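K.L.:
Take a look at these structures.
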Structure P
Amino acid sequence: MEFHIGILPRQSVQHSLATAHAVEELGFAGVWIADSHSVMRDAYALLNVLAVQTRSIKLAAGVTPTGTRHPAVLANSWATLDELSGGRAILGVGTGDSAVINLGLRPEKLAAFEEKVKVIRALMRGEQVVYEGTKLEMPWSRCQVPIIMACSGPKSLQLGGRIADGVLFQVGADPAFVRYALENIRKGAESSGRGLQDLTLYMRLATAVNDDREKARREVRGYASVAAGTVFRTIPRAHFDDALWDDVERFKRGYDYTAHGSNRSRQAELLTDRILDAIAVAGTPDEAVARFRELAQLGMNGFVCPVGMDDPLPYLEVFAEKVVPKIMP
């Protein structure tokens, strides 16, 4: 079981780097830098700096959309980052959300995404591959960077189970939603002769822990609104009760992608208590321990917990000192 922290680099480069260093000093396993160029600082610049400034934490994109970079460019970036970091790179990759929507593009079709993953993996291994009629090769590389697919919808969860080294799924904090995700990942894994035990299962979960319960719930709203936008667009209606679904419909109508991940966004104010409890772990340390224990028992290998507040350090300290030690085996 590992706990990783997600960083949304909306503030200065220095702020994001300082947060990542705090993550390492507090003993978390890794950092995942959000890759959404229109609304945040560049993830790749930050990851490369962290590769030489940190010692032990894993370094991941959280996550890169395949539609904004050629697969050969992605393969080169990640093989280089893996070399630079001494083997600590994780390629978190997905079909696209705010990064593509803010360009007027659509998320990648799953068939095109699957082909790009195959090309990226082959190139990082130093293999020759044909992509769109052109032979591609990166003969200097011999790395095995884990490719972790970000998923929420049934088809993408099944694809992740079938082709990826692991899955980063974002379906909220309700155990019923998690069981829905795991069942679809299992279907995909079994279609390729694998099981869940052959994959690394990361759960991305909006989290804020503070001795002041209301402060934690207020500060989690920025990233919880991101998660809610994903969850409510992809999980089938049958998994929701009527009251939650009504709240969700109002939330979706007010979503503004130019304020993606911000505590000051309109959508953050549209999060009802019902939505917040279905999407996030937000409250006191004792409340967080109980909820993480319940989720961990479902078979997670790790949690990726994005922090979207202006000053995340107090929350990270409470999380590291009062929650993680009570969940880790």
Structure Q
Amino acid sequence: MGRTHVPRHGTLQFWPRKRAKRIYARVRNPVLPEKGLAGFAGYKVAMTHCLLVDNRAFSQTRNEEISYPVTIIECPPLKVASVRFYKKTTNGLRLVSEIFSNVDKELERRISVPKKTKESLDELGKGLQDYYDVRLLVYTQPRLVGMKKKPELFEMHIGGKDAKEKLDYAKSVFGKEVKVVDALRAGQQLDIYAVTKGKGIQGPVKRFGVSLRQHKSEKTKRGPGSLGSWGSPTTWRTAHAGQMGFHKRMEHNKLLIKISDNPAEINPSSGFQRYGVVKNSYVLVKGSVAGPSKRLIRLSFASRPNRVIPALPVQVNYIKK
């Protein structure tokens, strides 16, 4: 029996449905910690499951061992390429100065690094009252993973009460490596920014989930039943064929279950399919994460955390290899 009411298919939240500009996502307004980097980044490995002790206060399985599906994200250290200084103008923040550190040769594959800098951090610190914000330009080290040579380069916000505290932290990590344990902790909730799997040009049935029409329908069977009114042009709300996947997406409140620097705990004997062997520090995030394996995932502090979930480390008893 047919359904009497069929609501529209496909969400109108995301528009336009086109390919992302970069293969890694951009975090515009992150939640800033008291001190340090406002998040981290890593490469998606694979999914597995683990057994842990439920620490939720109002759960029916409290203090019992339960199974969680988790995603493994390998997080090699990030290196600081430069310190950026912003001023507030009538048109928003404007980058007024940037100081580069002694970066690796791999970064030259991505951008042209200036060989000499006219200013130093000490000189810029004298006129700190003129600056509104201080941020870091960091880059990944995929060579530690054995994946590729060209790193990803992106900007990271710094937590602090004022620009002076942010500058002090920038000086402490200038030209150095920042590890995942310095930015994140187990038990906290994260917002995940990533670019989804690309599926190319797809029709409206797969792209929006519209129903197949009767086999005797006119013109097509895998298309929408109506394109709109007779006199008006076709609107963007009509389900049409087009790009599906490779979109930037963000997911709220993913629980960070574990941070570890011992890859032997998770590495299977033959390595992970389509990825290989984890060689660096890794994190376990509850549930699935957007994107295929080897895709860069941005981890940021939760903007609207779930108050029911306790912000405490979770006891992990077993991880499936």
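K.L.:
With helix-only ellipticity at 222 nm (-39500 (n - 2.57) for each DSSP H run of 4 or more, over all residues; to 500) coming out at -14000, pick the structure among P, Q it was computed from.
P.N.:
Source structure for this number: P.
K.L.:
To continue, here is another question. If we compute volume of the Cα convex hull per residue in Å³ for structures P, Q, which one ends up with the highest value? Working shown, then result.
P.N.:
Details: P: 121; Q: 214.
Biggest value here belongs to Q.
K.L.:
By the measure mean count of other Cβ atoms within 10 Å over residues 13-20, tell me the structure among P, Q with the highest figure.
P.N.:
The structure with the largest value is P.
K.L.:
Follow-up. Could you figure out which one of P, Q the value 1.4 for distance in nm of label points 7 Å out along Cα→Cβ at positions 61 and 165 was computed from?
P.N.:
Working through the options, I get structure P.
K.L.:
Given a value of 18 for relative contact order in percent (Cα under 8 Å, 6 or more apart), calculated from one of P, Q, which structure does it belong to?
P.N.:
Going through each structure in turn, the value belongs to P.
Where a number appears in this text, it was derived from the coordinates with a stated rule and is not lab data. Quick caveat: nothing in here was measured; it's all calculated off a predicted structure. Cβ atoms are built from the backbone, for glycine too; each structure is taken alone.
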